[in-house]
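Visitor: Listed next: structures, encoded as structure tokens.
A short reminder: the numbers here are calculations on the coordinates, not readings from a lab. Quick caveat: nothing in here was measured; it's all calculated off a predicted structure. Cβ atoms are built from the backbone, for glycine too; each structure is taken alone.
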Structure 1
Amino acid sequence: MQLQLQGFRKEPGSPVHEALAALRNATVRASDQHESARHESDQHGPTGRLPWLVAYTPVARMNPYQALTYRHFGDEQMAVSPVLDPESFEALIPLMDQPSGKQGIVLHLHWLNTVLRGATSQAQAEDLMARYLQRLKRFKDAGGYIAWTVHNLAPHDAVYLNAERALQQSVADLADVVHVMSADTPQLVADFLQLDPERTVVSPHPSYLGAYPDVVPRDQARSMLGLAEDEVVYVVFGAIKAYKGIEGLLAGFDRLRATSTVPRRLIIAGGPDRDRRTRRLLKKLRMHPHVLLHDVKVPNDQVQYLLRAADLMVLSHQVALNSGAAMLGPTFDLPLVANRVGVLPGLLEDSFTEFLPGAEPEAVAAGLERSDRLLTPDARQAAGAFARRHHPELVSADLARQMRARLEGSARPRHDLTVAGPADQ
């Protein structure tokens with residue numbers, strides 16, 4: 001029989017088949033833990049209760065974030081299953097009446113940008129929003145639960161911002177659990193999004209330790225990229241989009257390079273947008289003699305070459321709430337240069353971060369020059385220590401425990417919730 005990986009491509013019966021497989025394996029695990037607990041009086045943690053099903057959507061596997069976030073949910077009796085088509089979650093409703101679904105089924109929403117995608121007018125956007133909210137309400141009325149992770153201030157490609165804001169607020173009001181990545185988030189979004197503290201859990205973005213190969217040392221990485229040892233190398237990593245402030249960074253980089261006696265290089269790597277402004281930017285970057293451009297999605301096994309070759313990672317976003325790059329850089333012991341946006345001022349430490357004083361070329365140049373203070377072993381060690389404090393194993397287990405506690409606190413009474421071990425049958 002040819003091996004096939006389930007959960008990567010929508011097949012007939014999806015998402016129910018994936019959900020049943022996840023529940024089946026989690027239930028067997030729960031039964032094993034229950035039996036072990038009967039013979040070990042000092043056993044702590046899950047004690048044989050049926051698992052919750054966490055069905056998450058949209059699924060984004062190009063970034064390891066979701067895999068890292070859910071890594072230890074099974075340890076907390078939470079079975080995880082993808083909903084590959086964000087529109088298909090109502091197919092899970094019949095599982096609520098089956099024994100394996102008796103504990104509870106949670107629809108964990110991440111990015112909401114798919115809901116209004118394709119709208120060509122404000123009226124159509126509002127209609128799409130209304131239809132989506134009706135389906136969420138049907139899911140809840142059938143006995144389901146909803147969780148939402150607040151990733152962004154708004155979808156980056158939002159066209160009808162008022163509708164997007166209304167959608168976010170409505171989802172927050174419907175959700176049994178709202179996950180934010182910083183205690184500062186409710187205040188940062190308060191102008192357009194009100195979050196109920198009784199339903200909000202705080203658990204940070206994990207670092208990417210263990211997610212990427214990391215065996216190439218700095219000298220070999222630099223040799224492979226054609227970089228000299230004495231160059232100060234900055235890296236911007238992630239999708240290349242005009243809104244990320246790369247144009248301003250380039251202007252500041254040029255201003256600093258014109259007055260600095262230190263050789264400097266800028267690496268920009270990631271898949272580009274297709275809009276006109278980004279295409280103009282790419283043309284400028286390709287022609288720049290001190291910029292190395294890698295305008296394709298970087299394969300996981302090549303990330304190490306770019307980051308191990310660099311001295312500093314630059315977070316050039318002018319607008320953001322959270323930042324995966326802020327966790328990726330320290331994963332490779334890279335200090336950071338960042339704008340004061342979103343949760344970053346409250347999250348990042350001066351021991352490995354230099355905040356830019358503004359977006360003008362002069363301010364960017366001054367910030368880049370001040371970041372030379374971070375070209376030390378101590379700064380790299382501080383960055384690495386930060387990544388270890390946000391290790392995925394710690395973050396995943398913490399979020400799972402908090403989500404389960406909130407869900408069980410709001411759960412409706414159910415029966416026959418204990419998994420029977422062999423001695424109970």
Structure 2
Amino acid sequence: MKCSLDQWLTYQLGTHPQAIAMGLERVRAVAERLQLLSLPCPVITVGGTNGKGSTVAYIEAIAQASGYRVGAFTSPHFLRYNERIRIEGIEVPDADLVAAFEAIETARAEVPLTYFEFGTLAALFLFARAGLDLAILEVGLGGRLDAVNLIDADVSVITTVDLDHQAYLGNDRESIGLEKAGIMRAARPCILGEKDPPSSVLRHAYESGVYCIRAYSDYLIDRFDSHWVWREPGFSLDLPYPQLQAPAQIQNAACAIAALRASSLNIADTAWAQGVAATTVTGRLQRWRTDPEVILDVAHNPQSVAQLVTWLQMDPKPTIAVFSALKDKDIAGMLAQLAPHIDFWHVAVLSQPADRAMSAQDWQQPLSTVLSAAAYRIHADVASAYATALSDHVGQRILVFGSFHTLEAVMRLPQPEVVGV
């Protein structure tokens with residue numbers, strides 16, 4: 001009997017005893033059986049702690065504006081699994097995903113695969129058959145041992161390196177950077193998107209013969225009142241500011257431009273500005289409602305929260321937080337950064353994923369350490385936290401942020417108005 005997409009996704013959760021299982025041996029064996037160890041088009045792989053999804057979206061939009069047929073693989077998703085795999089900017093339909101999963105299931109035989117590994121192989125399966133001019137692959141976790149690293153990218157990108165997923169990647173920037181540097185390939189370009197990448201990244205590149213292209217060194221960013229300029233020796237672009245509001249979005253767009261400049265694609269002169277102006281990404285300082293003002297943002301680690309703080313300082317007004325995150329995040333660090341800029345906190349308990357969710361009791365310790373008892377309230381779920389914020393704080397800005405699961409819960413609620421980014 002043919003299974004639906006939902007049935008396949010439920011099944012995949014049980015095909016490996018661990019939700020996250022780092023390593024390429026198993027997934028490589030299946031990819032080899034499916035002849036998916038390379039793609040018949042240029043590949044750009046995007047890794048990093050923050051900014052990956054936005055950078056993928058800029059690359060995708062610019063290349064499409066130049067007339068190229070582009071596939072993009074990202075994770076996680078908000079409302080539909082199909083969001084993870086796009087071809088020509090369109091989510092692939094259920095039937096195509098099901099066909100890919102059927103082929104993967106036949107090929108894997110006895111090999112256990114995780115949910116993410118199934119998805120990565122599905123993206124490669126569909127991209128291999130789509131007649132693409134460019135495939136963009138976002139790293140899920142780390143880099144060296146992530147399933148995306150099966151593919152030898154023509155250009156790699158490391159957007160930023162900061163503390164996140166320490167249980168898998170290490171407890172400092174140097175260790176984490178080395179894991180992320182695993183997506184580099186000898187004699188091929190790697191874009192480094194931050195001014196001061198960890199020395200482990202630079203050392204790995206040097207030892208591996210990787211051609212690094214560094215932000216604020218090999219390419220520069222100049223900001224003006226009405227536009228910004230991307231430039232390198234002998235070449236410059238006058239560009240509009242992105243729709244995406246976070247200060248780091250200029251850096252992400254610049255990364256994307258550097259990646260395409262380093263690729264074999266010939267980008268049309270008009271496509272650079274057109275692509276930057278057209279790029280939107282769900283949940284990145286997204287204006288969800290205007291009356292009252294509701295902003296959605298997936299800041300869930302110290303570096304992304306620092307960006308959120310900068311944005312709040314640029315637009316100061318009374319702000320109410322609807323917040324939740326998973327227990328492996330630096331909860332106290334995020335609270336401490338944002339506490340001076342938030343007037344009241346509605347903190348929600350998440351039910352999923354069960355092994356990483358914080359209970360109401362778990363929340364008490366970090367909240368009471370940073371905030372006064374009068375500054376927060378714990379709710380049984382995101383829906384009640386959001387509803388209370390709307391009813392108790394009329395006329396104030398509501399900032400929904402934290403885990404993707406937090407934003408997903410709000411996005412699934414009936415909404416009178418969605419106004420975009």
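Visitor: On mean count of other Cβ atoms within 10 Å over residues 199-206, which of the structures labelled 1, 2 is highest? Before the final figure, lay out the partial values.
Guide: Details: 1: 20.1; 2: 17.5.
Across 1, 2, mean count of other Cβ atoms within 10 Å over residues 199-206 peaks for 1.
Visitor: Can you spot which of 1, 2 the value 14.3, 44 was calculated from, given it is Rg and Dmax of the Cα atoms in Å, for residues 79-166 alone? Numbers along the way, then the final one.
Guide: Numbers: 1: 14.3, 44; 2: 13.9, 39.
Structure of origin is 1.
Visitor: From 1, 2, which structure was mean count of other Cβ atoms within 10 Å over residues 119-126 = 25.8 calculated on? Provide the component values of the computation, followed by the final result.
Guide: Details: 1: 14.2; 2: 25.8.
Computing mean count of other Cβ atoms within 10 Å over residues 119-126 on every structure in 1, 2 gives 25.8 only for 2.
Visitor: If you don't mind, another one. For the read-out Rg/Rh (Cα atoms, Kirkwood Rh), a value of 1.00 was computed from one structure; give its label from 1, 2.
Guide: On the way: 1: 1.00; 2: 0.96.
Matching structure: 1.
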